[in-house]
Structure P
Amino acid sequence: MRGDTDNFAELFLDDVPMMDARAPVEFAKGAFPGVVNLPLMNDLERQKVGTCYKQQGQQAAIELGHRLVSGQVKAERIQAWADFARNNPQGYIYCFRGGLRSQLVQQWLKTEAGIDYPRVTGGYKAMRHFLLETIERAAAHDNFVLVGGMTGTGKTEVLARLEDGVDLEGIANHRGSSFGKRATPQPVQIDFENALAIRLLKMQKAGARQFVLEDEARLVGRCSIPLPLFQGMQHYPLVWLEDSFDGRVDRILKDYVIDLCAEFITEFGDEGFTAFAERLQQSLVNISKRLGGECYTRLAAIMDQALAEQASTGSVDLHRGWIEALLRQYYDPMYAYQRENKAARIEFAGEQNAVVEFLRERAAGHQH
């Protein structure tokens, strides 16, 4: 029989299947990629047992738990665990601290289904601690470099072309700007941090010589970059990506209009276009104070006209009007100011192919 494990690195590096015996309410606050929630107790049962524990102590709480999870309920849960165990013979069980709940699931699987199934000692809490430490260690000791540049220069494309790119926006399911919300929701904060840590862990294992990140603000949508990493990002070296104004407008049109609209239609069908249009309009509302009343009113009118044209003919050309104005009057001055502040950290500036080549050479140790 396989023994219980505390080799957390191996669990995450090998994408080992795990079942989470915590209640759904705990699981929803954060878990690990690909894990299946098969709780010992549902939310209400857990709440009752918790209250009993506070009032009457551990023994009374355990007895209540056994009464609540008995008969048909118990049989159904054991069946679900047994199915998981048979389908994932290399997997593990865990609960919050690797204590009573996962031990009980383990015991019932053995006595009722004849299955020996190991658990993760230390449980969720120990694995979570391990992943947070992974980020902290990487931020302090690994070789990070940032890709900066004006809006629409294709920073995400650079990351996708590099083996050592870490796409924070991809992990956060958000494009990072005021217009960055996708058709599908963002992960909760804990899931974002865990997925990021696992990405770093896998890159370390693969022997990555550097980690390339986009130069982001602390918040990527509602996901917050872990503090040790964000603090590091204030002094990591920087590569500045450049592109022509027209090239940037084309890219923004593709990302934020054509592709985003398609995403909404895939997600919401017939309602998709309306949902997309409302999202675009709301994104502009969100920055209206910073734009000023007159500028906002003008851009909103151009956007409304562009959306009406897109709805009736499918043409997206009119969107260029508000995109161009937004770049000139809002984004570009902001980025020009940022570039000035970060000038001393910039190792290289150029267009996409040159930046990719520079970063590949940098990783190989042949830095210019």
Structure Q
Amino acid sequence: MYKARLVFFAACLGLLLFGIGLITLGSVATGLHDKFSLDELTAGTLFSIMPFGILTGSLIFGPLCDKYGYKLFLVISCLCMFGGFQGIAYASNIDLLKISIFLFGIAGGAINGATNGVVADISMKNKAANLSLLGVSFAIGALGMPFILGAFNERYSFSVILSSVGFLALFAAVFFIIIKFPPPKQKQGIPVLQGVKLFRDNFILLIAFFLFCQSSYEAIINNWTTTFLIEQLDVSRSAALYSLSLYVVGMALTRLVVGSVFRSVKPEVVMYASLALLLVGATLLRLNYSFPVSVTGLILTGAGLASGFPVMLGFVGERYTDLSATAFSFVLVIALTGNILITYSMGLIAQFYGISNLTLVTYVLNAAMLLLTIFILRETKITTNK
């Protein structure tokens, strides 16, 4: 019999790894640029590999975890991430580096999906609150990697630091081998057909497209805010990066509060409050009044984005208990597709119409998320009344 607390700790360790992994490529970009003498085109190609790897990992984890359970899948994913860390650190040529980045992305996407799935499965109640607490570990990983590189960059090369951090993935694999996980839910075969049938389910499609917008919103903030602040407020790059770190802190603290102090608050209250915070945050950014005001807007934006994934994945976990991993895989793939598309689209908007339009895009996404939230909450009430 598995122990829920141990499994939850294991999931936190896994998502910590994903947080580290997601920020790694950007953190070591300068080192890779110098090592391989990368031009802008090659560098852009390298950065585009990671999202497709994550998308692939998100696609495959669901059916495999429902069929074979989480244990073996997480162990293999951690070993792949360890290999990715070492490959990025010590690759001797560009082709090997590309393979390592793709492997790294697959492992990261798989770990992200599987850890969220297993926490939903072991949570008999308060799924959204527990998923919020899980999300804090992602933020710690995302904030921790730049800190580690900054602290040891003067004494060690990026390759040595990256390789050393990679051993955390190896430790996680060993830990996953030792502990027990929930048993597989689908013993008849890999539930691919059931996954295809989800396309006919209006409820999960509504959630998938909400997360499409949520992931798009996060992509805009993560990838374009520094440029927005530098061009609109004429701040230094270091100051812009610092403000982005505070955005992550705002998200992490809100998830911690929602998962602990406010774990019994109704989902509709959490979601409408989150959307209100997003609106205020975007408005403060659009004002361009001063750097402190814009930073406040970013912190509020982080707080507003904190609950979208936990609450919506909680709904999915409650509705599809026998097919939770496959259902998670379904919505995460659509969400990540939004992330990739909006990153490219925002680049076109910034190039042809100016980076100042960033906040207009966030307003559109906010309106879409509000509309989808209304329909999703209406569906949950109909189901509850039945």
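All of the numbers you see were taken from the coordinates with simple rules; none came from a lab. The structure presented is a predicted model; accordingly, all values stated were derived computationally and were not measured. Cβ atoms are built from the backbone, for glycine too; each structure is taken alone.
Have a look at P, Q and say which one yields 64 for percent of Cα pairs over 25 Å apart, as calculated. That value comes from structure P. Consider the structures P, Q: one of them gives -17500 for helix-only ellipticity at 222 nm (-39500 (n - 2.57) for each DSSP H run of 4 or more, over all residues; to 500) as calculated from the coordinates. Say which. It traces back to P.
Highest-scoring entry among P, Q, by FRET efficiency 1/(1 + (r/R0)^6) of positions 49 and 233 (r between Cβ atoms, R0 = 41 Å, to 0.05), is Q. Calculating mean count of other Cβ atoms within 10 Å over residues 289-296 for structures P, Q picks out Q as the one with the greatest value.
Taking Rg/Rh (Cα atoms, Kirkwood Rh), for residues 89-136 alone from the coordinates of each of P, Q, which one would give 1.27? It was calculated from structure Q.
Ranked by mean count of other Cβ atoms within 10 Å over residues 73-80, structures P, Q are led by Q, which has the greatest value. Taking relative contact order in percent (Cα under 8 Å, 6 or more apart) as the criterion, the largest value within structures P, Q is that of Q. Tell me which of P, Q gives 9, 31, 29, 17, 9, 3, 1 when you compute P(r) over Cα pairs in 10 Å bins from 0, in percent, for residues 105-272 alone. The structure behind it is P.
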